[in-house]
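Below you'll find a set of structures to go through.
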Structure 1
Amino acid sequence: MFKFKRPVISNERGRRLLQFLFCLFLAFIIWSLHKLSDNYSYFFQYKIIAKNSLKGRYPEPLSQNTLSFRGRASGFYILQHKFNRNTPLLSISPENRLFRKTGNQNDQFYILTQEIKDYIIEATGDKLQLEYIGSDTLFFLMPEVSGREIPVAFRGRVTYREQYAKSGNIKLNPSTVTIYGESTLINSIDTLYIRGVIAERIDAPLSGVAELEKIKGVRYSTNEIYYSLDVERYVEKIFSLPIKITNLPQNRKMIIIPERVTLVVRVPLKESRRFSAESIVPVIDYSRIKESRDTIIAPLINSPDGEILYYRVEPRFVSCKVFEKP
């Protein structure tokens with residue numbers, strides 16, 4: 001019985017074989033790159049976003065049908081286009097006069113593709129060369145929209161270093177934004193938020209530009225909001241102060257339990273020397289009690305604007321009893 005032995009490849013022959021295979025692979029890569037860098041003719045298909053400023057109409061409608069045209073592009077771009085799972089989008093800004101209504105359908109518009117050829121060339125100029133357009137008409141659904149001014153709010157997380165705190169509220173510019181969209185949608189929106197700003201352990205004023213959180217089907221008059229926040233170094237002081245009663249009628253008497261409260265305040269370091277117990281007063285305004293005979297209420301603090309960064313009253317609430325004077 002014959003036995004066949006596996007041929008033995010020497011180390012030198014093995015290295016030469018690996019070098020040959022590597023060179024062959026490298027040559028294939030170079031050849032592929034060379035071929036893909038050449039330009040070829042290909043039929044492209046796009047959905048068109050037609051930005052417009054038609055009064056009372058949706059400003060960025062998407063075409064209901066697909067725009068087909070032949071163009072020359074690199075092999076890389078053709079492969080990217082061919083294997084894209086979703087139909088690629090092309091954004092153009094045609095003149096308002098090019099939009100025409102379709103029959104008696106109030107929200108249906110169309111555009112003749114020959115009239116937007118220059119816009120397509122401009123939008124695709126750095127990617128491909130347009131040869132001819134296969135589609136003759138693009139249709140768009142453009143429902144009526146309205147505008148509404150909405151306040152902007154800050155949404156984010158800001159923390160401060162030890163003995164630092166914010167001075168005043170965060171400032172937003174602009175503080176309101178006009179939104180455009182279908183009436184039923186924009187009427188359900190009462191606040192816009194800037195995208196989360198995260199800043200940790202800050203010890204200096206904070207500022208920047210943030211984008212508004214997107215809402216599908218809504219367009220904004222501006223998408224960027226400038227925000228700023230003043231930050232101060234503070235010192236903490238503790239006072240024991242009597243409560244002052246204001247706006248008490250002459251025929252009324254009020255008893256407060258307790259009569260004194262402990263006040264913990266944080267004031268800017270630069271103002272700490274001129275800040276004293278005389279500059280703040282815990283106050284209870286009789287008009288807030290609304291003729292109640294017995295109530296529990298939180299004292300408020302009267303202080304010059306900008307001096308106090310934060311305060312805490314202990315206890316937080318006091319008991320008030322009101323009597324008629326005999």
Structure 2
Amino acid sequence: MTAPTRRITVLGTGGTVAARSDAAGVLAPATVPADLLSGVPVPGHVAVSAREVMAVDSAALSLDDMGRIADAAADALAGGADGVVVLHGTDTLTESALVADLHPALRTDPRPVLYTGAQRPADHPRPDGPANLATALAAAAADTPCPGAAVVFAGQTLPVWGAAKVHTTDPDGFAAAGAAADPVTAGLAATRDRALAAMTGRTPGPWPRVDAVLLYPGVDAAAIVAARRAGARAIVLAAMGAGNANPAIARAVAEATAAGVPIVVCTEVAHGPAFADYGGGGGGADLVAAGAVISPWLRTQQTRVLLAALLAHGLGRDAIARVLTEP
């Protein structure tokens with residue numbers, strides 16, 4: 001028998017991959033990682049250990065919780081693991097994986113930290129979790145450098161930056177931001193490089209509050225004002241089109257920026273960058289003139305994670321702009 005030459009740690013956090021239905025048909029995490037490994041093929045040269053970090057639906061996770069998961073992955077590598085597979089709920093998987101990618105002990109470590117999960121619960125007649133776990137184990141066992149974190153789903157390994165959940169139920173529910181040669185992919189890689197260069201040491205805790213505000217036709221400044229009153233250290237605007245709003249939002253951006261609260265603008269359009277070409281009193285150019293920073297490549301959820309990490313490292317509005325904005 002071949003002696004194991006690769007040690008992989010599987011971390012359970014809950015989510016659909018571990019969920020089962022109760023008597024009322026309501027899903028909740030109820031399966032520990034060791035049980036999920038039962039029946040999943042493991043290469044002969046691989047020794048797998050498993051432990052449960054937490055057992056919650058991923059929509060209930062805070063950034064501090066996501067930091068705990070990343071800490072557990074770092075601890076596993078520090079303990080001698082050759083790779084880590086994190087079983088995670090899909091609702092916030094790409095945000096949590098980005099927290100891991102920003103973790104100082106993980107972002108340059110060549111050993112893989114792979115986030116996966118399932119769209120179907122463990123007691124589904126055709127669960128997709130076992131196949132995703134098997135793919136992630138094989139990828140983690142491969143002797144291929146993978147600094148930071150990555151997403152493994154439906155047979156694909158996706159870069160974390162720009163990855164998104166694109167379907168609520170389809171087993172092939174995640175997609176990368178663009179193809180390898182796509183300008184979006186290059187823009188995301190450059191943003192990651194600038195972000196990691198700007199952050200030194202461990203992310204202080206607890207994570208600062210960063211709120212997100214959805215913009216829509218006729219929106220006023222009420223949500224921005226409420227976020228500031230609630231103590232938001234920064235606000236992400238999920239803007240219309242390429243990053244546009246209206247005059248009321250432009251005025252609110254100017255007021256927040258003057259008060260030292262950075263405002264970052266994203267687009268909620270599925271593909272393409274955000275940019276500041278439009279005027280009219282509340283277009284992207286007007287928002288930038290009022291002090292907003294454009295996040296060209298990341299969508300709202302991941303921009304919020306990155307913004308919180310940058311704030312936690314003491315970066316102000318101008319330094320944040322240098323990270324997010326193309327030079």
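Read-outs: derived from the displayed coordinates by stated rules, not from any lab. Source: prediction; values computed, not measured. Cβ atoms are built from the backbone, for glycine too; each structure is taken alone.
Which of the displayed structures (1, 2) returns the greatest value of FRET efficiency 1/(1 + (r/R0)^6) of positions 13 and 229 (r between Cβ atoms, R0 = 30 Å, to 0.05) on calculation?
Going through 1, 2 one by one, FRET efficiency 1/(1 + (r/R0)^6) of positions 13 and 229 (r between Cβ atoms, R0 = 30 Å, to 0.05) peaks for structure 2.
Where is distance in nm of label points 7 Å out along Cα→Cβ at positions 21 and 173 largest, in which of 1, 2?
Biggest value here belongs to 1.
Hey, FRET efficiency 1/(1 + (r/R0)^6) of positions 77 and 141 (r between Cβ atoms, R0 = 35 Å, to 0.05) derived from one of 1, 2 reads 0.75; which structure?
1
If helix-only ellipticity at 222 nm (-39500 (n - 2.57) for each DSSP H run of 4 or more, over all residues; to 500) is calculated from each of 1, 2, which structure is the one that comes out at -10000?
2
For Rg/Rh (Cα atoms, Kirkwood Rh), for residues 133-236 alone, which of 1, 2 scores largest?
1
Out of 1, 2, which one gives 1.82 for Cα Rg over 2.2 N^0.38 Å as computed from the coordinates?
1
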